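Take a look at the structures below.
Nothing in this text is a laboratory measurement; each read-out follows from the coordinates by a stated rule. Here the structure is a predicted model, which means the values were calculated and not measured.
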Structure I
Amino acid sequence: MPTSPTRGRSFPATSPDTEFFWEGAREGKLLAQRCSGCRALRHPPGPACPVCHSLDYDIVELSGRGVLYSYVVQHHPAAPGFDGPALVAAVELEEGVRLVSNLVGVDPDDVKIGESLEVIFVDQEEGWTAPQFRRLSA
């Protein structure tokens with residue numbers, strides 16, 4: 001479910017290969033491409049499978065659950081749309097793909113690699129929705 005809107009964040013560049021991802025986020029779904037040839041999931045999306053080079057794919061919904069693989073705290077320059085330092089996270093999802101997003105609702109000094117996370121969808125006042133991650137609710 002989307003949370004309250006934030007503002008000041010630019011909409012990421014899109015292409016025909018990424019439009020489905022942002023449309024899914026608007027609907028509260030985390031989506032990825034799955035190769036029709038070898039069934040490999042791929043993110044970021046692209047025109048060809050990096051495993052078997054097939055151009056055929058379908059779109060699947062991901063669980064939105066994963067673990068914190070890596071992160072960085074961006075202090076300067078200040079990130080648009082953030083009140084303080086931005087936690088930029090690489091999240092390894094249950095399905096095996098990794099996404100770069102933001103970790104929200106946690107003190108930067110209290111972040112632990114390997115902790116369980118879940119996706120949330122944050123509406124932006126500019127009219128788009130950003131998938132972000134928080135600690136997995138108990």
Structure II
Amino acid sequence: MTAIPVQELLLHRPPILLIDTLEDVTADSCITHVRVDPGAWYAGPSSAMPAWFGLELMAQTAAAFSGYRKRSANKPPGGGYLLGTRRYECTTPLFPGDSILEAEAKVDYADVFGQSAFVCEIRLQGTIVASATLKVIEKT
């Protein structure tokens with residue numbers, strides 16, 4: 001699969017758009033990449049991204065999955081809401097500047113009313129550094 005610019009799949013725009021490309025998509029999951037920009041608005045003195053941004057990276061990855069499905073059906077991307085998570089686990093306080101993060105979102109369940117859950121991970125150099133299950137609702 002050729003990487004797809006996520007601007008074609010999401011309603012987010014810079015500077016709030018944090019993920020860069022959709023790298024892979026299956027019937028129930030997708031993988032996105034993000035380069036941690038050391039000069040971005042979120043970068044502190046260490047030029048890194050605070051790890052709590054991982055929740056937003058996961059949410060944008062889930063939204064990219066939805067946007068891809070809509071695009072495949074010749075529909076425009078739609079809106080949705082992150083309802084929350086019970087647990088966000090992360091092994092690091094910061095994602096290093098200039099690093100490439102890989103975020104994956106796998107559908108855990110989805111109903112016809114737009115409610116769904118995604119099991120998500122963020123990997124840095126192949127190692128899982130963050131995980132969560134996100135509850136979301138999509139406008140139908």
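From which structure (I, II) was semi-axes √(5λ) of the Cα gyration tensor in Å, for residues 41-88 alone calculated, if the value obtained is 32, 14, 11?
The value was obtained from structure I.
Assign the value 12, 40, 36, 12, 1, calculated as P(r) over Cα pairs in 10 Å bins from 0, in percent, to the correct structure from I, II. Structure I accounts for this read-out.
Tell me which of I, II gives -4500 when you compute helix-only ellipticity at 222 nm (-39500 (n - 2.57) for each DSSP H run of 4 or more, over all residues; to 500). List each step's numbers first, then the result.
Working: I: -1500; II: -4500.
Only one of I, II returns -4500 for helix-only ellipticity at 222 nm (-39500 (n - 2.57) for each DSSP H run of 4 or more, over all residues; to 500), namely II.
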